[in-house]
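In what follows, structures are represented as structure tokens.
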Structure I
Amino acid sequence: MGRLLEKYREIIAYAFWGMITTAVCWGSYSVFALLLGQYQSTFHILGMEFSTVIFVANILSWVCAVSFAFVVNKMWVFNSRSWEGAVVLPELGKFVTARLTTGIIEIVGVPFLVSCGLDQAVFGIEGIAAKVAVTALVLILNYVFSKLLIFRKV
């Protein structure tokens, strides 16, 4: 059993911290959506209507989650313990670039899916069904980027 855990330690750690990061993302999204809910407004792109509240809450929750994810992925998933500038700055740059890529998918994807009809609310939180669908894709892409490009052992 010990060998099995050691063999899959990185994936187990990524899954664990990924769940916590997802909780940070969804929790902060919920807080921002509720706080901003009183400012209901919409905007249009390519003839589609989007909720400003969902858009802003989604961006703010993404910033919270990416900040948290960098620290836990660096330290406890991929064991990159150095905080020297020559190590951490390239990691941070690549991490932010990768997360911007998947962040664009999330920032555009959630409002897009909501506008396409995946707009079910759960516990009064608008757009959470779309958030769940997009999160699954983003989690997979984030692991691949982190493993192969950012925290790879050289």
Structure II
Amino acid sequence: MKKLTHVDDQAGPRMVDVTDKPLSHRVARAQGHIGLQGDTVQLIRENKIRKGSVLTVAELAGMQAAKATSQLIPLCHPLLLSHVQVEAALNDQGVTVTSEVTCTGQTGVEMEALTAVSVALLTVYDMVKAVDKTMRISDIHLKEKIKTSIGEVK
């Protein structure tokens, strides 16, 4: 059985010590969806939501959230992110959000990618809650994580 990394020998919380880990290039991609009524999709498509451009604001919120992950999740390391991309795509069923986060560091960026997607979806929810009472956020998941030794990065 694997040992939990964020728990010490007395079952207390601990931040993992990455001091001796070598730097590596890290990439994580995540995705999630918010289901919306057809009328809500049409309002977004026509940019008729009073709060502004739903997809643009959601993408910006996701980028901001990725950068603030260590402030939101207590045992996450603060990371110097080198790239954050968030895409909110409108479809007939709602909005699908994808993120890609990159850094060179001693720990991965999965939490940053997942946080970006989560906050972007919550932003869509906030922006359209006045017109859609049936929204459902779902399927937030890590699609991929990549760790490449520094010498292998081209």
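Here, each number is a calculation from the coordinates, and none is a lab measurement. Remember, predicted model here, so these are calculated numbers, not experimental data. Cβ atoms are built from the backbone, for glycine too; each structure is taken alone.
Assorted remarks:
- With FRET efficiency 1/(1 + (r/R0)^6) of positions 62 and 86 (r between Cβ atoms, R0 = 30 Å, to 0.05) derived as 0.60, matching label from I, II: I
- For Cα extents along the principal axes in Å computed as 53, 42, 26, the structure of I, II it came from: II
- Read-out mean count of other Cβ atoms within 10 Å over residues 30-37, computed value 21.5, structure in I, II: II
- For relative contact order in percent (Cα under 8 Å, 6 or more apart) computed as 39, the structure of I, II it came from: II
- Winner on distance in nm of label points 7 Å out along Cα→Cβ at positions 46 and 102 once structures I, II are ranked, highest first: II
- Structure responsible for 0.2, with distance in nm of label points 7 Å out along Cα→Cβ at positions 110 and 142 calculated and labels I, II on offer: II
- Structure (I, II) behind the derived value -23500 of helix-only ellipticity at 222 nm (-39500 (n - 2.57) for each DSSP H run of 4 or more, over all residues; to 500): I
- If log10 I(q)/I(0) by the Debye sum over Cα atoms at q = 0.21, 0.28 Å⁻¹, for residues 14-53 alone is computed and equals -0.82, -1.00, the structure in I, II: II
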